[in-house]
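Any read-out appearing in this document is the output of simple, stated calculations on the displayed coordinates, not a laboratory observation. In this text, all values refer to a predicted model and were calculated from it rather than measured experimentally. Cβ atoms are built from the backbone, for glycine too; each structure is taken alone.
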Structure P
Amino acid sequence: MDQKQMFKQMIDFQKSTFDNSFNAMSSLQEQGEKMVQTFLEQAAWLPEDGKKAVDGWLNAYKEGRSKFKDAVEKNFEKVEKYFAGAEKE
């Protein structure tokens with residue numbers, strides 16, 4: 001098997017693994033977020049500022065997760081372009 005083909009298959013496998021793992025992690029985080037939201041709705045003793053702080057934390061977490069996925073996808077694209085260019089040569 002050609003080395004370029006082998007590396008391309010490895011990268012495809014790693015991208016697939018990342019996507020599946022990321023989706024599983026996202027599902028768990030969304031379930032956790034739903035639990036926190038339910039808790040906040042029922043926590044009458046928690047001041048509104050505390051609820052806003054937790055909401056801000058959850059939003060920052062979502063944004064960070066999204067930026068992480070975008071960065072990984074951009075780097076996978078760079079690697080795929082590299083191997084696509086190497087195949088043409």
Structure Q
Amino acid sequence: MEKYEIVKRPIVTEKTTKLAEENKYTFEVDKRANKIQIKEAIEQIFDVKVKKVNVINGKPKAKRVGQYQGFKPAISKAIITLEEGHKIDIYTA
């Protein structure tokens with residue numbers, strides 16, 4: 001898997017913005033990627049040193065529109081903790 005296939009997009013919400021103050025950043029990642037692959041991809045893409053990776057695997061959610069039923073896709077999120085002195089500017093990246 002290529003590094004740009006592993007990291008799909010940053011997740012920017014009120015909660016993740018508060019985490020960014022603690023040097024923690026949240027990204028949507030591929031469900032097949034493991035922590036080591038995510039760490040290497042983030043280090044190569046943003047040229048930073050990763051201290052820790054936490055992965056949250058979401059479940060698909062049932063949705064209904066009128067008579068039609070279906071599911072929203074399951075997503076995987078990774079919370080990346082960086083070493084001291086390293087930062088990612090998500091708004092320009």
Structure R
Amino acid sequence: MHPLGDAMEHLQLMARMGKHLDADLVEAFAAGKISAEDWAAMITACRGCDAPDGCKAWLERQELAEQGEKAVQPPGYCCNAARLLRLRAGSA
């Protein structure tokens with residue numbers, strides 16, 4: 001197991017991934033769909049990922065892609081994929 005990654009870097013990656021997937025984490029928190037503990041657990045899980053460089057590259061490709069070419073699913077290695085997809089669907 002490797003050391004946890006930088007908290008701020010992974011917070012930014014989570015925010016970008018949420019934005020790309022239309023799963024607004026700030027809105028979900030404000031609406032009570034996720035708790036502070038849920039959010040912290042998501043960030044900690046992200047910090048434990050061994051593919052942050054791959055995630056950054058994936059997000060950059062998505063941000064540059066034309067609307068119709070963007071992926072609607074996060075990369076398979078995203079440890080928060082299920083939670084983000086549930087938030088997008090309107091449930092936690």
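Observations, loosely collected:
- Read-out Cα extents along the principal axes in Å, computed value 53, 30, 22, structure in P, Q, R: Q
- Value 0.8, calculated as distance in nm of label points 7 Å out along Cα→Cβ at positions 58 and 74, assigned to which of P, Q, R: R
- Answer label among P, Q, R for the case where distance in nm of label points 7 Å out along Cα→Cβ at positions 2 and 50, calculated from the coordinates, equals 6.3: P
- Among P, Q, R, structure where helix-only ellipticity at 222 nm (-39500 (n - 2.57) for each DSSP H run of 4 or more, over all residues; to 500) as derived comes to -17500: R
- Source structure of the calculated read-out (distance in nm of label points 7 Å out along Cα→Cβ at positions 18 and 34, 2.8) within P, Q, R: P.
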